[in-house]
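Next up: the structures, one after another.
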Structure P
Amino acid sequence: MNAPAKPTPRAEGSASQEAVLLVALKCFVEQGFHGTSMRDIAGAAGSSIAAIYYHFPSKAALLRAIMTRVTEDLLAVLQQAKRDLPRKDDAASLLAALVRAYVRFHTERREEAFVGNSELRSLEADDLAHVIGLRDKVSAQFNDAIATGLKRGVFTCEHPREAGLAVMTMCTAVANWYRPGGPATPEQIADRYAGLALSMLRAK
């Protein structure tokens with residue numbers, strides 16, 4: 001079983017930048033993007049507004065950084081799950097591995113996932129296009145696996161596009177309800193969701 005997903009280290013980011021991002025994330029979760037001011041972030045960080053602006057030119061830049069990072073990290077986790085498969089031509093195993101990785105990621109990065117889904121509308125136009133482009137790459141991991149399974153007769157679902165969207169949606173929703181210490185571990189949830197995904201695609 002792969003290790004839980006952790007934030008990808010950013011060599012270019014200083015400790016101060018990382019601290020600002022973490023505080024901004026907490027504020028966005030608790031107050032929403034539009035309900036949070038740069039003064040709020042500075043106060044929560046125990047810093048001056050000028051210090052926040054030194055690292056990030058605007059609140060929008062903070063949101064873009066948070067959403068870009070979590071989506072890039074998710075994509076990297078999915079790609080690693082593919083590389084770790086012993087058999088690259090097994091479409092059912094590939095889809096199951098993607099679902100497990102997706103679910104585990106959303107149990108580990110719940111706050112970022114919440115902001116990523118609830119504040120997409122708050123991104124500026126260029127930032128929105130950038131993040132949507134990254135999300136399309138994430139979706140492509142699932143779409144390609146499903147298309148391969150259909151081509152090889154492993155999946156027999158009559159509505160693969162809708163099934164793919166449903167699989168990703170249910171995995172993303174884990175971040176909304178999962179809490180550490182619950183009745184099921186992230187690994188157990190991931191295994192159950194992998195089974196649900198394969199049933200949805202009517203895997204042979």
Structure Q
Amino acid sequence: MDNYVITIARGFGSGGKTIGKMLSESLGVPYYDKDLIKLASEESGINEALFGKSDEKVKGGLFSKTKIYSGEIAAPDSADFVSEENLFSYQAKIIKGLADKGSCIIVGRCADFILKDRENVIKTFIWADKETCIKNAKTVCGLDEKEAEKQIERIDKERSAYYKAHTGSNWDNVRNYDLCLDTSRLSFEKCVEIIKTYIEIL
């Protein structure tokens with residue numbers, strides 16, 4: 001496959017971000033994560049801080065009443081212009097635009113759902129058992145074990161609620177993805193190798 005987009009959904013502490021960066025370097029394609037917020041802010045004219053506040057989280061958590069993404073974008077004079085739904089829609093617009101330009105890697109932000117109808121998208125979910133995630137969070141973030149466990153639980157709940165609110169589906173449903181890789185059993189290097197091999201056989 002010459003033109004492809006790799007989306008990476010990931011549990012906190014699983015190493016999904018690191019794997020994405022390793023893939024970017026190995027394949028020589030752009031990597032997008034939090035820079036999607038800046039791009040969406042520039043596109044919309046909405047303050048970047050507002051995008052940051054709703055980045056992979058929703059008000060009300062699992063009980064959020066956010067509408068499922070439909071592709072519509074509210075006009076600047078609309079009362080919904082800075083709503084969570086519209087912020088998501090602008091980010092989705094950026095994700096689609098990047099996918100149109102060429103091969104790239106996109107981390108999180110429901111990119112697998114936004115690009116689900118495209119045949120050149122490889123949707124991956126990176127996860128690990130609790131012990132591995134705690135170990136990685138301690139090493140990378142400098143947290144103690146108790147704080148690492150709290151961060152993992154909080155952030156994974158936020159990501160799950162965000163995904164459910166905007167897609168209507170469960171974040172950890174394997175049917176959403178082409179590849180689900182367990183980094184408590186596979187090294188980051190092996191995960192990169194598997195994803196690259198998957199690209200080659202498509």
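Descriptive notes on the structure:
- Structures P, Q were shown, and helix-only ellipticity at 222 nm (-39500 (n - 2.57) for each DSSP H run of 4 or more, over all residues; to 500) at -15500 was computed from Q.
- Which of P, Q leads on mean count of other Cβ atoms within 10 Å over residues 20-27, largest value: P
- Winner on distance in nm of label points 7 Å out along Cα→Cβ at positions 52 and 124 once structures P, Q are ranked, highest first: Q
- Read-out Kirkwood radius over Cα pairs in Å, computed value 18.1, structure in P, Q: P
- Relative contact order in percent (Cα under 8 Å, 6 or more apart) from the coordinates reads 37; which among P, Q: Q
- Of structures P, Q, the largest value of distance in nm of label points 7 Å out along Cα→Cβ at positions 84 and 108 belongs to Q.
Only the coordinates and a few stated rules stand behind these numbers; no lab work does. Small disclaimer: the values here were computed from a predicted structure and weren't measured. Cβ atoms are built from the backbone, for glycine too; each structure is taken alone.
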